[in-house]
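Student: Alright, structures below, take your time with them.
Since every read-out is calculated from the coordinates, none of them should be taken as a lab result. Note that the structure is a prediction, hence the values are computed from the model and not measured. Cβ atoms are built from the backbone, for glycine too; each structure is taken alone.
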Structure 1
């Protein structure tokens, strides 16, 4: 995820927060809280989110989880294995997202 995309995501999240009702704001808060350290550590949760995002075919989510994983010290090998799990779970439909994920992996872990 480029710095421009990160800025755009932050700007749009701020807009949602400003205009949203209580249920929407609660959902956004829950999304942040679920990735905090807990029984599985943050880095494991980011890998779980990455797999789910790959299966659900959300490019924005995949990029976000990859950036967070990198920032948390997840290794390239751990990410590649998680992407393999996502491919098996999602099948052929995830291949276009898998390709883009590997492009970002090559940029982040170069």
Structure 2
């Protein structure tokens, strides 16, 4: 099985967009706004599983766990669509993500933030 990294995720999302080209809205900045709204809807569906089923169900019951993961995958797919809409490459994303992570690692260690 291949590693699922940001590059692979974006590649898979491009493949999905190509499959439905002409049926789905085009991948462009104007479409990103609606993609972001759909991302929020999918995140809400994941939150709904947490609210209605609870942590124990997600942790210990395969069907509920799979449903929750599917909703998280839907959220991630819309996230990747937004990256595609703005032409954000895996390399750009990785660089900014790692930079942000480094800042966050130091954020609460300075005396003024403790």
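Student: When mean projected area of the Cα convex hull in nm² is computed for each of 1, 2, which one produces 7.3?
Tutor: Attributed to the structure labelled 1.
Student: Out of 1, 2, which one gives 35 for relative contact order in percent (Cα under 8 Å, 6 or more apart) as computed from the coordinates?
Tutor: Value 35 for relative contact order in percent (Cα under 8 Å, 6 or more apart) corresponds to 2 out of 1, 2.
Student: Hey, another quick one. Any idea which of 1, 2 comes out highest on distance in nm of label points 7 Å out along Cα→Cβ at positions 16 and 88?
Tutor: Structure 1 gives the largest value of distance in nm of label points 7 Å out along Cα→Cβ at positions 16 and 88 among 1, 2.
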